[in-house]
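Following are the structures in question.
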Structure I
Amino acid sequence: MNDVEMVLRFLYMNFGELDVNFMSRGMDEFMRANKESWPRDFQEAFHVSISRCFTLWGDNAFNKPVDNGWRSQFIAPMYDAEMHACCCLSTGQFDVLADRPERVREATKELFRRDLQFVKSVTQSTNNLSAIKYRLNTMRQLLQELASE
């Protein structure tokens with residue numbers, strides 16, 4: 001059921017209230033609040049975001065950069081950050097980035113080299129509310145800045 005948890009994780013982080021210190025409790029509350037009706041917007045946002053992630057990061061989506069390459073292991077906090085950032089992009093912003101996915105990949109590698117707080121937010125105490133907010137905001141800002149260059 002890991003796949004179901006990842007979908008719920010995305011929905012909670014993009015449409016829920018990130019004010020609970022325990023992610024599992026927050027996701028439970030989100031699911032309980034939406035169990036009667038899952039808006040079609042949720043499904044569309046998920047499909048758009050995952051498609052955008054694979055356009056921008058390719059097979060390295062949801063992996064972390066290591067040295068000059070990528071670690072070929074799914075990292076849930078990277079999934080959070082990339083999916084959220086892609087969900088927040090306008091169509092125009094995404095189109096700009098889709099024309100230069102290599103720039104997005106290089107900027108992600110650079111983020112790991114220069115922002116130790118981001119690295120910590122995806123590798124240590126990853127369910128801490130401040131770590132979640134930091135990684136979501138940082139990746140969203142990165143993509144939005146790249147789209148405006």
Structure II
Amino acid sequence: MESWQEWLLIAFGLGAIVLLALFIYRQRDALSADQRRSEKAGEFARKRRESMIQSIRILAQAVEAGQVESSEACLRIKGLLDHVEPTLLQKSPFAVFQQVHDKLQHMPTHQARLETEPKFVSKMDKERYAIEQGHADEIRLAATAIRAYVFSEGVS
């Protein structure tokens with residue numbers, strides 16, 4: 001092999017090394033960026049979960065103090081538990097949140113309630129109050145229990 005051919009192969013080899021080094025460098029940067037995004041998303045999910053758990057405890061405390069209608073608290077707690085620890089809704093004493101939700105879910109809320117005929121709203125309110133009274137002890141017991149409950153560590 002002639003000298004110029006050897007130098008040409010060496011130049012091609014060096015070029016390939018430089019290109020591979022650039023590729024590896026870019027891949028490493030991309031992986032680092034993905035890892036940072038993943039850590040940021042994990043931290044956001046952790047904070048969101050902590051916020052939901054805190055909201056559950058505040059709602060439970062409000063139920064115990066009689067500061068919120070227990071039917072509204074059940075609906076909200078059930079919605080939060082769906083995101084935080086849904087299996088809890090099947091366990092005693094927490095199942096009452098699901099039970100009350102199931103009995104009230106057909107009732108309009110927010111804007112739909114405002115647009116509903118007042119006579120019908122009054123009828124639904126009577127039904128809601130009856131449900132609240134029928135489950136009052138269970139709801140207070142569940143509220144006390146959920147305030148003391150230690151939620152699992154995992155992000156659901």
Structure III
Amino acid sequence: MTFSIRPIEEKDKAEWLDMWNGKGSYLEFYKSLDIVTPEITEVTFKRFFDPNEPVYCVVAVDDDTGKLIGFATYLTHRNTWTIEDSLYLNDLFVREDSRLHGVGRALIEKIYSEGDRLNAPQVYWATQFGNHRAQMLYTKVGVKSGFLLYKRP
């Protein structure tokens with residue numbers, strides 16, 4: 001399988017939506033289809049193209065079919081421990097039939113290069129404790145921070 005990584009384009013919306021909230025999608029995996037409303041999804045997609053928003057998306061494209069096979073969304077933000085911004089990899093998804101071909105790794109490596117481009121050298125992300133398949137990749141391309149993530153109930 002050969003694929004390319006590029007910034008998302010507005011013409012990608014239908015395919016991105018399918019990976020975002022369709023059958024076998026990112027939000028289905030995280031049992032969040034009823035939490036992330038259509039309005040949130042629409043605003044999120046629009047933010048990718050708003051130059052005033054620090055929210056971005058890259059997609060993986062199958063070179064043979066031209067179809068989207070994965071995506072990564074990320075955002076930059078201020079940090080009290082550095083002068084430069086930090087980059088948070090918010091969402092990472094690869095279609096099930098495209099996994100184990102290096103797509104996830106390539107998306108993360110693209111995020112690393114985006115961190116360099118955006119002058120946000122600290123790149124980080126979180127995953128569920130039980131997401132062992134993803135963690136097998138993450139331990140190859142990153143290091144555990146030693147922190148646990150807490151959130152408002």
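Here, each number is a calculation from the coordinates, and none is a lab measurement. Nothing here was measured: the structure is a model prediction, and the numbers come from that model. Cβ atoms are built from the backbone, for glycine too; each structure is taken alone.
General observations
- Ranking I, II, III by Kirkwood radius over Cα pairs in Å, the structure that comes out highest: II
- Computed 8.4 for distance in nm of label points 7 Å out along Cα→Cβ at positions 12 and 132 - originating structure among I, II, III: II
- Structure from which 16.2 was derived, mean count of other Cβ atoms within 10 Å over residues 4-11, options I, II, III: I
- Computed -23000 for helix-only ellipticity at 222 nm (-39500 (n - 2.57) for each DSSP H run of 4 or more, over all residues; to 500) - originating structure among I, II, III: I
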